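Student: There are structures below to look over.
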Structure I
Amino acid sequence: DNETEAEFLDRIAKNLEDLIIKEGSDSFSAMIAEPLIGAGGVLIPPEGYFPKIQSILDKYDIHLIDDEVICGFGRTGNCWGYETFSMRPSSMTIAKALSSGYMPISAVIVSEEIFEPIKHASDDVGVFAHGYTYSGHPVSCAVALKTLEIYERINLFSHVSHVAKSFQDRVKKLSSFDHVGEARGVGLVAGIELVKNKETKENFEPYGRIGMLLAETCQKNGLIVRAIGDVIAICPPLVITEDQIHELFDILESSIEEVSKKI
């Protein structure tokens, strides 16, 4: 219970290496990771997590696959989540913001280290083929190209970096509420964890009821958030303004107060 962050990092790195040794390094081709865990409750890795893990992967020649479906295109304050958390991926998966969500499209980006063997092997055994019925759909691709053009034209990633401080400052202030066990985030994404007991971090029973109640209260008051159990996920449009950020958190704070009176 009194484990420091540094001790935690050492422990999980050792757990990973012990597993690799136990199973044999040849059993692993890659580790797949999100820069931060999104749908699992907006879990932010501690500082130094990925460099620590990367050193283990490098030691045993294991690749890192970076899932940028949520974090990619500015969500964490940089274009890519791997930049924010000092990851060194061999390949990346991207989607969602590739078209700003207007059309379904996804892609895989691979390093030269991955691409070259595939290219050379294709000369001998034929094309390394993989696809879906709607792969490369021209409408989705056109929307994605226009989306990327707009991102560049409006300097979106710089905007996110600029307003993220105000956003995260308001996130931190939520920690003062009695039933907020932790308020965490980076860039323009945050998770507000609701607990019954702030000191012990005891959960409400049944788990998820209070989160849903708060989400419903927020919506009634004009704010859409997502309840992931008793974690409230906040993931606003990247074009959000400073004034809109304060409006968002004003509604959220008043909604927390409203729900607290019903507990």
Structure II
Amino acid sequence: MLMLKQKRRLINNKHKVMKKEIDISILKEPPKITEKVILEIEPLAPLSMVSDLPGSFYKSLKSPNKKMICGLFENILGWHIDIADRKAIRKELISIRQKGLRDRDEKRAIKTRIENFQSGSTYIPLLYEYFEVGLSVLPEIVSYNDLWSKAYRRSDADVHPRGTMNISYELIPEKRKRPRDEKNPKRIATSELFDIFKNNTGAFPQYYSTPVNREYISCSGVIHVGLDIDMNLLSRLKKALIENNACYLGNSEGWINLKFNEL
């Protein structure tokens, strides 16, 4: 059954722990793309819409691609689903789409098509086949580069403990009594820091940060994106936007207001 149940602490007036369901039943039905709309994206902050495989420089797109819009729509609907559940949902979705087919080639084609939605990233979009992206009309745009803090995780080198700002307070005395770096006596020796890290991994943050160059765009007006979209999905999105039309695009800093204009 295409319905996820997640236990969350939703405090009501009686301070009870309740269950919140994420309704993904729309995926049971094949998409019927019958509606034409203009998606109005009003940036409230500079945007950085980096493609799936950015390389060494995080260059921003001028307009969101289909996978970014998928993520935007899923966030609006509250589909905050981890990768393990997404894989399970995708497997079930393939089974539903293959139901009634006997031809192996047809089944294989459906499986390949749905699995290819993920191509280029670890993100598995669930609404990829429920809309198509058309032309975009852009306002005047100014591009600039800025430093962005990227999170990494590595357990086999000292870059992880050196890249974290915090450690458990219990390790501070141990860190202070270890041998110092010859060139900079104020710092602990690299080998000593790594020794502390590998023996106390749980006392360090799960990720370390490093600055990278990232391109941002500042828009003087609204970005318009033409969409052909499934009627059921459009209805759900419009209903969700009545309560809250503040979303983010590209990364968690790219806040926007969103609006649908039907043609």
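Nothing in this text is a laboratory measurement; each read-out follows from the coordinates by a stated rule. If you're wondering where the values come from, they're calculated on a predicted model, not measured in any experiment. Cβ atoms are built from the backbone, for glycine too; each structure is taken alone.
Student: If FRET efficiency 1/(1 + (r/R0)^6) of positions 166 and 222 (r between Cβ atoms, R0 = 25 Å, to 0.05) computes to 0.80, which of I, II did it come from?
Tutor: This value belongs to structure I.
Student: Can you tell which of I, II yields 21.6 when mean count of other Cβ atoms within 10 Å over residues 190-197 is derived from it?
Tutor: I
Student: Sticking with this structure for a sec: Among I, II, considering only relative contact order in percent (Cα under 8 Å, 6 or more apart), which has the greatest calculated value?
Tutor: Top value of relative contact order in percent (Cα under 8 Å, 6 or more apart), among I, II, belongs to structure II.
Student: For which of I, II does P(r) over Cα pairs in 5 Å bins from 0, in percent, for residues 158-237 alone, calculated from the coordinates, equal 3, 17, 23, 25, 18, 9, 4, 1, 0?
Tutor: Derived from the structure labelled I.
Student: Here is a follow-up. Thinking only about distance in nm of label points 7 Å out along Cα→Cβ at positions 102 and 182, which of I, II has the largest value?
Tutor: II
Student: From which structure (I, II) was distance in nm of label points 7 Å out along Cα→Cβ at positions 78 and 246 calculated, if the value obtained is 1.8?
Tutor: Working through the options, I get structure II.
Student: Compute Cα Rg over 2.2 N^0.38 Å for each of I, II and report the one that scores greatest.
Tutor: When Cα Rg over 2.2 N^0.38 Å is computed for each of I, II, structure II gives the biggest number.
Student: Can you spot which of I, II the value -8000 was calculated from, given it is helix-only ellipticity at 222 nm (-39500 (n - 2.57) for each DSSP H run of 4 or more, over all residues; to 500)?
Tutor: Of the structures listed, the value fits II.
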